[in-house]
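These notes open a run of structures that come right after.
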Structure 1
């Protein structure tokens, strides 16, 4: 997989997307709060399927916080982060890895996290194969360059980071040297490619398979049960720019934390919106929620240091990994109580 080439293509796409997102920030009112917000959404499937699911929620958000909220459907993870970095968007729905990138590069912070319809605040990366293919995890890891493999976006938590951190890197496997060909695409594109025999194997995630089953049951029927499932990953989060008006930021926080919790007809309507998104609601969270992602990144850095055989780099990477692992362990220990 040619990462420099992928990054260059992503940055070009990001530049084009940002140009279409708008040339100015939402103009602040006299009191410092903007009169309009742009909410970024990763088009993990495609905009045509995502817009009807998110528009009712954003309409409800506009009504509750008193500021118009318009969507921006980011075509890739780089666009998602860059749009916030350049103040083209002020708030958005981010999966874990790009949320961490936004914190590092876009002056952002987490104010809430998603829980799924069953109340879980985590999901899982999976590896999928076509039904009847006979491909097992053992065959996948044979690395005989006979299989074509579909990876996710380079910044995708479940599509790239998790399978590398939890499966390939611990076994010393470089996918570019292991498979006949490696292609990066969206979860939806990879699922269709495996189902139709274009790819032998691909990454996906547990949420993506739910949407696939709901939207394209015939395609879902062509897939076997996943041959690999990762440890739990942090679910998506709601991310805002730190410099957003504090009073408005708190209104946004309260909107998400109370959405779908009412016992009246309004609550019923909101829960129907959440059902369409395959969500159970939102819970409080801060930047520490992403510590498990930091741990995966640190594990990759440690593996790279070991490959370099440089004792100094190894010691530095080991110390960084140990520190973030301790913090991530604390975060995981909190999860049952948080749910």
Structure 2
């Protein structure tokens, strides 16, 4: 998988924006970055698109800005000259796709049928946009079409929102979802970038789905650990479950038989997508200790600790099952 598609996968959500006035480009870029999504697909549905891409790239140089609704090779040239790092089109125009492939410009064309997918494969593509997603059959159709095309990945756009986002992302052949619910025309034109930032943060949190899984308590030895777990069992009816290195009281309290990470213990936070969570948390400046990572039999990461402590507790992520 190429670097651009890897970036899509890490981000999970691609805001699709229509900018009527280029003056809104820079503050919009900053709002998306501050909200936790340093990415935008700027659609060529308005005359301001080319200038908007340029201004967004200038305002936030590390932002992943691309062009959407690209219909011609001329628009490809304008978008790339303005700083676009990827091209998205509503349909699969072989002329436009070939032009991008020949120039090594990442492109994700729109598809909605097996015929479209086979054309994309013939053109050497690894991923396609599925558009309009909900109107074309939604997740059920993607799953049905994906079965014979084992290596193809999808980016559904159209009708995606906070309510159905995770149902799409749960399907492993979906790289990311395009959506505009956090960057509506009304909010952009009103200059309400604070609300865009808040909705963007909500979208990221919805995607990642952080929840406390359990609290770990460091005991000095197995006898003390058993006593602590027994207290929780007597007080609250949390049944003890003795393991090799710890004793659980119910599912929310883990008592370590010998001190482990964290001065007082650890806090386990579960997430929908651990790899995406790591990426988004690193964007905020947090660091992880790769030596603490644990993997399942298929090689998928299932847990990892952040570096340092919070309030005397080590904190680690856990992949939801």
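Using the calculated result 1.17 for Cα Rg over 2.2 N^0.38 Å, pick out the matching structure from 1, 2.
Going label by label, the one that fits is 2.
When relative contact order in percent (Cα under 8 Å, 6 or more apart) is compared over structures 1, 2, which one is greatest?
1
A value of 2.9 was computed for distance in nm of label points 7 Å out along Cα→Cβ at positions 181 and 221; which of 1, 2 is the source structure?
Traced to structure 1.
Thinking only about FRET efficiency 1/(1 + (r/R0)^6) of positions 61 and 261 (r between Cβ atoms, R0 = 25 Å, to 0.05), which of 1, 2 has the largest value?
Between 1, 2, the highest calculated value is found for 1.
Using helix-only ellipticity at 222 nm (-39500 (n - 2.57) for each DSSP H run of 4 or more, over all residues; to 500) as the calculated read-out, with -11000 as its value, let me know the right label among 1, 2.
Derived from the structure labelled 2.
Rule-based calculations on the coordinates, nothing more; no lab input. Bear in mind the structure is a predicted one, so any value in this text is a computation, not a measurement. Cβ atoms are built from the backbone, for glycine too; each structure is taken alone.
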